[in-house]
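Below, each structure is written out as structure tokens.
Values quoted throughout were computed directly from the atomic coordinates according to the rules given, and no laboratory measurement underlies them. If you're wondering where the values come from, they're calculated on a predicted model, not measured in any experiment. Cβ atoms are built from the backbone, for glycine too; each structure is taken alone.
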Structure 1
Amino acid sequence: MSESPDAVRLDERHPHITPRRVKFDWTRTPLHWIPGEPVATHFINTLHLLLPAGERWFVHVYKQALPLIAEDQEQLRREVRGFMGQEAVHAYSHQGVLDHQMLEQGLDPRPLTRRIEWMFTVLLGDRPPLPVFTRRRWLDFRIGIISGIEHYTAVLGQWILDARALDEAGADPTMMDLLRWHGAEEVEHRSVAFDVYQHLSGVYWRRFIAFFIGAVAMPLAVYVGAAYLCAKDPALHGVRPRLRDYRRAVRRGIFPSNRFMLTAARTYLRRDYHPSAECSTRKALDYLATSPAALAAARTRPPSPDR
């Protein structure tokens, strides 16, 4: 069967990027939204702990980067503005999980999220942590960190779009819509952070080091976040996540494997890497065309002047 004209014309590197002002109702979503899998639920719930502060930090850093992009790079400047708009919506959408789906059901994430906020605003803030960094070099380094993180969020976005095992496990449909809407937008804007890094710096060794720092921090953050949520979950009575819990979730297909993450790392560290060669914008747009939250947002959004 031949591809449709829209599929042929689709530009994997430069899709149209626009924020979708989605909303989610958490009143019917249980605390353990994967039935019978409270620990696996909290492994994934770590995203909700990290993303509100992290996505706000992305926007803060790119507000500083935007004036440095050459004036003749209007397409990249437009994509950065779309990227920042999407990331801002991601931040408040995941904040809603913390404020309503968790806090209102007796799990208080705020002691840990305050520390995460400190990490992004102080440790990764505007003041260079070492004398070797000028403010510009520190900005370039943080853009490099974001580029590496965005590679992982894109491949994880593709993973969640394909993760039928979560549906088969009975995962809550509202939570799945949040994760898949977010994942689809990560696939959609996956080239922006890397293109900004290449435009403003492009130094391979700095990209390598920035990615290595993020790759080490990510599994540590997932374990710390899951351990905190399990300890504070009123239904689990201090249960700690164990290696076998992680392995069981991977075997069931409801959590990505270490092999998946390592393969993604090797891909990013290739010298000829570009995000547009990874993932599928078509698959992302196909989901966004059916997402309940995205469809509701489209019905209330005024038409874009450049469409």
Structure 2
Amino acid sequence: MPRTVITGGAGFLGSHLCDRFLAEGHKVICIDNFLTGSPENISHLMERPDFLLIKHDVTNYIYVDGPVDFVLHFASPASPIDYLRLPIQTLKVGALGTHKALGLTKEKQARFLLASTSEVYGDPLVHPQHEKYWGNVNPVGLRGVYDEAKRFAEAMTMAYHRYHGVETRIARIFNTYGPRMRLDDGRALPTFMRQALTGKPITVYGDGLQTRSFAYVSDTVEGIYRLLVSDVTDPVNIGSRDEIAIRAFAEEILTLTGSRSPIVAETLPADDPKSRQPDTTVAETKLGWHPQYTRAEGLELTLAYVRKRLAKNA
């Protein structure tokens, strides 16, 4: 039975990865300090003999008993509201956490996968964004704590690959949504759904013409899994090409929920990307990966989760 370590395994995406690797027959070791993750995301796994939770801050030395075959480094605040609230922790987990996770990988002679992000492209001057584009990032801006932490993490990963011969993979993950997202994490989709269902105004920043491309979580997990078991060592975009303007997306959520909430404009945050759409040619050709869920399908599944969460919190 392969043994897989997932840092940040109690987070939104990390918990879905725990489910996937257990389904693939792995023993999963989830490491999380619950800074932004939630015990509730993995509560359904706690009684399983093939699942182990280690509560630990991965910026400190990581000890795992016994052999390890794979290490997936997903520990990090991952939404603006979190990394602006936790700037130093975000930088530390991207730098020290990546170093410690790579150290564990090297010690165990395992294979490593880094959860990088589309944010390494910054406010892009190339559209759609392909893996050869180096980005347009403000390193001293408010968003720089996340953008540069992930860029450093990529550099550290490649250094371990080149210098130590560690098997590494880098997934540049674009906007992902689905069940287990925190409704207060500040990202557009859970925020719009929460506001629409509670009759609050839907807040759109700036003119709302900035674009995002949303992928359903099951598709993202499939892409990550395929990348891990592939022989591709260069960064790979994992995301949907289905681009939409944020204001149009807010209107789509209003239609889906039947809400009469007004859309209100607020000041655009500094360095907010004007566009975001992945060129997924590499994932399609080298991994044979294509998103399976349409946005309409994914939104219906997510809306059911958000309704359930709101009812539970009422």
Structure 3
Amino acid sequence: MQAAPKAGLSVNANACRIVQRIVAQADGLRARVTIGDGGERQIDCGAAVPGCLELGRLLGEICMGGLGSVQIAGSSPIEKWPLSVVVHASDPVISCLGSQYAGWTITEETSGFFALGSGPARALSRVEDLFNELGYADKHDEAVLVIEGDKAPPSSVARMVAKACGIPTKNLTILFAPTWSLAGTVQIGARVLEVALHKAHELHFPLENIKDGFGTAPLAPPIPDFVKAMGRTNDGIIYGGRVQLFVNGSDDAAKELAEKLPSSGSPAYGKPFAEIFAEVEGDFYKIDPMLFSPALVTVSNLDTGHSFHAGQLAPDIVDTSFA
């Protein structure tokens, strides 16, 4: 069953307003704004510039299409790590799956470019089958794409992305931040709710029954090593993330969702992510996809008032990973 279309709701229009804040405050946020050969706007959030945590917070809200809030809190689910990323979305399906999810595989043989695109541009291109289920299509004359990486795509790729979105290349903004940067660390931690929504979709829970969502994960300290940085940011969610979903439907369905959502249900659970990644010789697609979910889950049924809890935090693994 498809989620109901969201008439008049533009994740790109929302994101463009946040982009303008970054452009206006680029120096203070330690970002760099440039124009590519195709006229596309490129915003470096942490590759050749330092970036900052606040830039990562704004980047996370851009990824969510302006439909979610991302905050950095002075407390964490894991005692030794004082900061956490806190996420809320009152339209979690569109915010997380229709915008934030890195579901757009962007490749170009000539340049050898490869990236997974996230952010609201996905809802304009609609190249993913997922959008047929979501029942959502954005309509806007500008697009915003986010890439986890240390460089912007070549202008030939920007033109390809703009064409898929149905806009002029000059109306495309591409923001990028490497995993190991301050901003990159925050925007990945802000995916704690998104991974829960994605797993709920994989478990075939009716998306239209998910009405609200909240998540938090400890903020991983950056490290200038891609594999270790990827390990830390994933461990923050897999072993330290907490999510609460508010749903409609039967208690049986809510309980089943709670029991199946936590990362502990995966046979790959139990080791720091960097070790798991090494065991599959760097082949990301050999890792059990059910591992990518929060550690601790609460599902609250709005129809009955009952809540169901499952999973557990693993502070020892987070401590080992973050140290």
(Q) Matching task: 15.4 is the computed value of mean count of other Cβ atoms within 10 Å over residues 69-76. Pick the structure from 1, 2, 3. (A) 3
Q. Given a computed value of 16.5 for mean count of other Cβ atoms within 10 Å over residues 37-44, which structure among 1, 2, 3 does it belong to?
A. 2
Q | Origin of the value -9000, where helix-only ellipticity at 222 nm (-39500 (n - 2.57) for each DSSP H run of 4 or more, over all residues; to 500) was derived from one of 1, 2, 3 | A | 3
Q) For mean count of other Cβ atoms within 10 Å over residues 45-52, which of 1, 2, 3 scores largest? A) 1
Q: Figure out for me which of the structures 1, 2, 3 the number 17.0, 55 belongs to, where Rg and Dmax of the Cα atoms in Å, for residues 61-204 alone was derived from the coordinates.
A: 2
